[in-house]
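Please find the structures below.
None of the figures in this text is laboratory data; all of them are computed from the coordinates on show. Predicted model only: the values in this text are computed from it and were never measured. Cβ atoms are built from the backbone, for glycine too; each structure is taken alone.
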Structure I
Amino acid sequence: MRAVIQRVSEASVTIEGKVKSSIGTGLLILLGIEAVDTPADIEWLCNKISRLRIFPDEEGVMNRSVQDANGEIIVVSQFTLHASTKKGNRPSYLRAAKPEFSIPMYEAFVEKIKETSGLKVGTGEFGADMKVQLLNDGPVTIIIDTQQKE
């Protein structure tokens with residue numbers, strides 16, 4: 001499971017001209033799922049993201065989590081995070097899990113991040129053509145891959 005986490009001042013997901021989710025201060029999480037991912041990866045990643053100290057404290061030091069900042073979260077599925085560009089110019093997505101595996105894992109991730117963070121969590125729509133808009137704050141962008149925990 002690979003997540004690109006962006007600290008945002010605001011973010012939204014629009015599908016077919018309608019806003020599906022929008023947040024103010026918080027995290028935009030782009031989530032890619034592989035067939036080797038497990039519920040333990042979901043648990044580990046949600047706990048890590050919920051406690052990730054990337055929001056500024058009173059002195060401007062990144063020392064607060066999204067929970068501490070009373071932020072919000074949007075989770076967007078993104079199979080392209082597992083693109084392989086080793087051969088040729090057309091990316092291969094063989095590492096990305098098939099929808100029959102990815103959809104339940106994505107839904108489980110969303111429920112777990114709600115539970116671990118205790119915050120409002122918006123979503124995109126799996127497989128939809130989404131327009132994701134964000135104002136990256138910092139900019140702060142963190143990549144976490146559960147296959148590289150150690």
Structure II
Amino acid sequence: MPARRHRLTLATTQPIEIVDITDEVRAWVRSSGVREGLLTVMSPHTTARVTLNEREAELQKDMRRFLERIAPAGADYGHDRAPVDDRPNAHSHLLGLFMTATETIPVSDGALGIGGWQSLFFIELDGPRPKREVLLHLLTLE
């Protein structure tokens with residue numbers, strides 16, 4: 001199974017931000033020429049994740065509010081008292097526990113095999129960040 005790899009780079013501007021990366025991923029898959037395969041999409045960050053969900057403005061606001069309530073920033077977290085990278089971001093790591101770092105999506109007839117209501121999102125949990133990455137790994141089944 002030959003593989004193709006690609007790296008998306010993006011910047012985030014909000015503490016918690018939901019970035020739709022569907023179009024960029026679709027364009028790369030199309031340009032790869034792969035007709036049948038499996039695409040793995042991965043966030044290599046401990047404070048950012050990827051997920052499939054519905055793209056709808058009010059739902060995305062609900063998602064952000066939900067995440068802010070689950071693990072609020074500034075609570076009394078041990079990690080914040082001695083942060084590794086000078087960022088008091090324990091809440092971001094805790095939020096990551098409820099999400100996946102990867103999504104695997106079938107590619108069929110050159111297209112992403114996702115539902116009509118689904119979009120692929122990069123979820124920033126510790127922004128803003130000037131540089132974030134998403135890794136794409138496409139295994140061809142042809």
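For structures I, II, which has the highest computed value of FRET efficiency 1/(1 + (r/R0)^6) of positions 2 and 18 (r between Cβ atoms, R0 = 25 Å, to 0.05)?
I
Quick check for you: by FRET efficiency 1/(1 + (r/R0)^6) of positions 42 and 90 (r between Cβ atoms, R0 = 30 Å, to 0.05), which of I, II is greatest?
II
Taking relative contact order in percent (Cα under 8 Å, 6 or more apart) as the quantity of interest, name the structure among I, II where it is greatest.
Checked I, II; max of relative contact order in percent (Cα under 8 Å, 6 or more apart) sits with II.
Between structures I, II, where is percent of Cα pairs over 16 Å apart, for residues 26-73 alone highest?
Top value of percent of Cα pairs over 16 Å apart, for residues 26-73 alone goes to structure II.
Ranked on distance in nm of label points 7 Å out along Cα→Cβ at positions 34 and 58, which label among I, II comes first with the largest value?
By distance in nm of label points 7 Å out along Cα→Cβ at positions 34 and 58, the leading structure of I, II is I.
With distance in nm of label points 7 Å out along Cα→Cβ at positions 82 and 122 computed per structure, which member of I, II shows the largest figure?
II
Among the shown structures I, II, from which was the value 30, 16, 12 of semi-axes √(5λ) of the Cα gyration tensor in Å calculated?
Going through each structure in turn, the value belongs to II.
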